[in-house]
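Engineer: Below you'll find the structures, each written out as structure tokens.
Computed from the coordinates by the stated procedures, all read-outs in this text should not be read as laboratory data. Nothing here was measured: the structure is a model prediction, and the numbers come from that model. Cβ atoms are built from the backbone, for glycine too; each structure is taken alone.
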Structure 1
């Protein structure tokens, strides 16, 4: 089996902090708990959710999810204090329904930015 691995790094503040700074005015991770961060990240993947001013924004992550489903991809995501994964080859959804990569008791160190890694088969 041959796989392609694609990693993308964004050096911004992180998905949760970016969303919550725009919607609630938060400026640091200590302003909210991990559950609120996870909810914010989930919202980022919903169609038409965006922190951008353009009327044409808000479809990029939705389109990426559709592509990952068609490719039967596996994705990991690390941002802020959250580490997630989703296996689109076994789940019957194009929606973002990730699982935690780490034990709920394990607190992750806060990081800036966002890192995605996507793997998919090539024929």
Structure 2
């Protein structure tokens, strides 16, 4: 879900330029997440022909490409932080969290420890 949401935002969903349209729906740009209703003002997730004509597919494709490139670079940075030379070399044992909250949510050990709450 987080990758799909990031892709929508990269393409222009929740764009502050459309703030008035989001307010008409009772929400704000940056907080809209009712894509299933088909009234998303940016026109990315709708079947409404008028709204669907709003997004520029070429510009959206460029933004999505940039988003995927950045996620790839972030994954490579994480691999290097785990002393791995490639993302494909990451092992299940490399998974860890940096905060107690993240440990509890993800069910992975705290960085530098083997401790997982409730286990």
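Engineer: Matching task: 19.1, 54 is the computed value of Rg and Dmax of the Cα atoms in Å. Pick the structure from 1, 2.
Structural biologist: Computed on structure 2.
Engineer: With FRET efficiency 1/(1 + (r/R0)^6) of positions 26 and 82 (r between Cβ atoms, R0 = 25 Å, to 0.05) derived from the coordinates and found to be 0.95, which of 1, 2 does the value describe?
Structural biologist: Going label by label, the one that fits is 1.
Engineer: Assuming 0.10 is FRET efficiency 1/(1 + (r/R0)^6) of positions 2 and 34 (r between Cβ atoms, R0 = 25 Å, to 0.05) as calculated from a single structure, say which of 1, 2 it is.
Structural biologist: Of the structures listed, the value fits 1.
Engineer: May I pose another question? For relative contact order in percent (Cα under 8 Å, 6 or more apart), which structure out of 1, 2 has the highest calculated value?
Structural biologist: 1
Engineer: Another question, then. Work out the source of -8000 here, i.e. which of 1, 2 gives that when helix-only ellipticity at 222 nm (-39500 (n - 2.57) for each DSSP H run of 4 or more, over all residues; to 500) is computed.
Structural biologist: It traces back to 1.
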